[in-house]
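Please find the structures below.
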Structure I
Amino acid sequence: MKKNILFTMILMATVACGPSKESLELQKKAKSAIGTLPDKMPGSEKDSADLVSLGEKLYFDNRLSVNDSQSCNSCHNLKDKKGGVDNKATSTGAFGKNGDRNSPTVLNAGFHIAQFWDGRAATLADQAKGPILNPGEMAMPSEKAVIEKLSKTEYPTLFAKAFPDQKEKLTYDNLAKAIAAFERTLKTSDRFDDWLKGDMKAITPAEEKGLATFIEVGCVGCHYGATLGGTSYRKLGERNAYKTEDLGRFNVTKNEAEKFFFKVPSLRNILLTAPYFHDGSIATIEDAVKKMGYHQLNKELTDEEIKSIVTFFGTLSDKSRK
């Protein structure tokens, strides 16, 4: 307790005296373990304006579902400055049934090691193909049916503009490439990166204290790199078992050693994406932090530690979003 009080007092002095030695040392640690998001996502340098525009239109188009009821945005909501999720435990498909897993955010997804909780899609384009044909999601019967449906609309002209050098322009592969190009524009900008880049007033003393707590208790052992996650797979219940029937990555690899492994979620924009975990069973971020401390670190985090860490998470929300 005394240590935390002293740390807070030292940080508050930065308002009058400039960055303290402790703040600069914390910034150095954060740069090393986390770092700032790159300016652009991998592959975006090849994306044309026409390709991105096509991808954006497809992303929001309900006609990609069998009964014109669902779009990509239905589960990964970007409208009204939302966080790229539907904020449901599990998402509702075209026929009203809910899936088995929580829909992860599309924000910054192009920086991740792979897509989906189990990493079964290597790229954004691979991921875009799945839900359209999934009978529990958008439920189109086949790739051919998708292309036939789109061919009767305005899309042939738009695909021709986006893929001028290809003989066959309106294809399922090109549809996925276009959606991926749009998703590569979904890089967020937050106060934490401003702080890392040198604006020491971008985050408050209490938020700095939260970052220090985040590092000290060991959260950064899994949530590292510029996205604070999304770069590795870890067993859910590494130190203390987490009750779930979902075998996670094992369903992809059939490797016994990967039972209950899931992609570590990114903490960028984490306050915008409740509920939490692969099953969407955790309603609040405070409960998520508490359970992660127990299941992953074998630690009973105090209420003060949890509150402090969550305070730091506030610096990770995109400045343009609610």
Structure II
Amino acid sequence: MAASCERLLVKIARLYHEDGMTQGEIGQRLRLSRQKVQRLLGQARDDGIVRISIRPVMGAYTDLEGLLELRFHLREAVVVEATDYGDQSRVTRELGVAAADHLRRVLQSNDRIVISWGGTLLAMVKALADVPSSSALRNVKVIQGLGGVVDPNHEAHATSLTTSLARALEAQAVLLPAPGVAGSLAAHEALCNDPYVATSLDEACKANLAVMGIGAPRKDSIIMQEGDIVTWRELAELMDRGAVGDINLRYFDDRGQGLSSDLDDRVIGLTLEEIRQIDHVVGVAGGSVKFRAIRGALVGGLIHTLVTDHVTAQRLLDTEAEAG
């Protein structure tokens, strides 16, 4: 049995047998039908996971997941093993695979998914593309939630990610035909008034599911390497004001509060407040360079589900325990 499937069986078994949740409540929390929850509970019993107690599974971090969910009021935490925590690129790939598995599980017919951009989401899309879709989902849309912020030929460009994800899910792509950051306030206003841009942003606001990378302001980030619209001076000024991370290029402090700036006024994409209105927001991030950004997003309630690595998960819990 695949580790991801076994991890799901353990999670559902704990929610049902230890936390006392009903099958309907579990289905609502994990975006599964009640019938599927019932079937998976039966499979957990048949596989010997549920006996007198729940059998722990090697490589699964259900205890960490449960503690994260409780501490940060998450609907779900997905914790994967970081085989080399010091290698950010490897952590990114491992998180991408986990995020792909999670999206396959929670996706339902008629879902409207908004996606941001970045290396972790690129890894997720590649993992999805590696396994052909076998679902019978209907009427799914994948919506670009941020204009392009790097070279359009770069795989992590938001347009490329949106079209690739839609292709992998056999869904319809809704593109945002604009740069991620306008060159001036006047250009921003003109672009946002364009009917195609306005329609795409309206579609993004109506999404019921979002998959967002969590970024950190650092010189070796993709946006610094590939783009010249956002400058290091602008990011340094935001850091001086307390910025620890961003979602959809919207920077926030360690309490998850957005920071207004000239840069923020020029971004063409969903705002933090618009993202907060989406029913289910999945944040995907891990590694030491993302720790403060992840914690800020959690403290600010910016995400409902977190996909991260086991070292970051433990560090988050330890930091909260030290803070009292």
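2.3 is what came out when distance in nm of label points 7 Å out along Cα→Cβ at positions 69 and 101 was calculated for one structure; which of I, II is it? If you can, show how the numbers build up before the last one.
On the way: I: 2.3; II: 1.6.
Derived from the structure labelled I.
A value of 16.6 was computed for Kirkwood radius over Cα pairs in Å, for residues 93-268 alone; which of I, II is the source structure? Can you show the working numbers first?
Working: I: 19.1; II: 16.6.
For Kirkwood radius over Cα pairs in Å, for residues 93-268 alone, the value 16.6 is produced by structure II.
Suppose you compute distance in nm of label points 7 Å out along Cα→Cβ at positions 109 and 221 for every structure in I, II: which one lands on 4.0? Walk me through the numbers on the way to the answer.
On the way: I: 3.0; II: 4.0.
So the calculation was done on II.
Work out the source of -14000 here, i.e. which of I, II gives that when helix-only ellipticity at 222 nm (-39500 (n - 2.57) for each DSSP H run of 4 or more, over all residues; to 500) is computed. Please list the in-between numbers first.
Working: I: -11500; II: -14000.
Corresponding structure: II.
Comparing distance in nm of label points 7 Å out along Cα→Cβ at positions 45 and 77 across structures I, II, which is largest?
Details: I: 3.7; II: 3.0.
Checked I, II; max of distance in nm of label points 7 Å out along Cα→Cβ at positions 45 and 77 sits with I.
Work out relative contact order in percent (Cα under 8 Å, 6 or more apart) for each of structures I, II, then name the structure with the largest result. Could you put the intermediate results ahead of the total?
Values: I: 22; II: 19.
Result for relative contact order in percent (Cα under 8 Å, 6 or more apart) over I, II: largest is I.
Quick check on the output: 7.0 is mean projected area of the Cα convex hull in nm², for residues 189-292 alone, derived from one of I, II. Which one produced it? Don't skip to the end; give the middle numbers.
Working: I: 7.4; II: 7.0.
It must be structure II, since only it matches.
Once mean count of other Cβ atoms within 10 Å over residues 117-124 is calculated for every structure in I, II, which label goes with the largest value? Intermediate results must be reported in sequence, preceding the final value.
Values: I: 18.9; II: 26.5.
Evaluating mean count of other Cβ atoms within 10 Å over residues 117-124 on every structure, the highest lands on II.
FYI, it's all coordinate maths here, none of it is from the lab. What you see is a predicted model, and the numbers here were worked out from it, not measured in a lab. Cβ atoms are built from the backbone, for glycine too; each structure is taken alone.
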